[in-house]
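Please find the structures below.
Here, each number is a calculation from the coordinates, and none is a lab measurement. Quick caveat, the model's predicted, so the values are computed rather than measured.
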Structure P
Amino acid sequence: MDKLVHVALFGGTVFFLCLGVYLQKRVISKFTLTIIAISAAFYGLIIEYIQKYLAVHRSFDMSDVAADTVGAVAGIIAFNLVRKWWLK
């Protein structure tokens, strides 16, 4: 269940970030989508390292990073589907 929460939160964040950029500029490049997804995955990794070294009673979990990355990619895919079906 925890991993589904990671996927949903990162997917939603990436989706709405892409939607915001697209609605402001009316265009979004593949490069921008890639940077958004990589940034979200990197953010998930940084959070895990913060939990390992700075938070009390928290630990690093690579499967959380994987779930964050899957969520980021799912957010890009969802955005592309919404853009294709409803925004053009």
Structure Q
Amino acid sequence: MMSLESLANLLEQRLQIIADHRLREQDPQSHLTQLKEVSEAITSAHLALRPQLDARLNHYLTQASFNKALEHLQAQMQNGESAD
């Protein structure tokens, strides 16, 4: 079952892929493939979790504001709000 923590991990993974400049330079196709796969996983997680998401987080994910979504999730988890 997908959790908010799993969604946060996917969002973090996306940032790591984007930051991997060496892979992007050495194997651009693999870099794009990894980025596409994690983006699809984020979309799937969003759909699965939509009923339990607050309006702001749902908005960030719908608009593909993934950095804002991650910051929002991290703040929720830091404040002790439910992470699943």
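For relative contact order in percent (Cα under 8 Å, 6 or more apart), the calculated result is 47, so let me know which of P, Q that is. Walk me through the numbers on the way to the answer.
Details: P: 47; Q: 41.
Computed on structure P.
Taking 1.06 as the value of Rg/Rh (Cα atoms, Kirkwood Rh) derived from one of the structures shown (P, Q), identify that structure. Only structure P yields this read-out.
One of P, Q was used to compute helix-only ellipticity at 222 nm (-39500 (n - 2.57) for each DSSP H run of 4 or more, over all residues; to 500), and the result was -24500. Which label is that? Can you show the working numbers first?
Details: P: -29500; Q: -24500.
Here the read-out was taken from Q.
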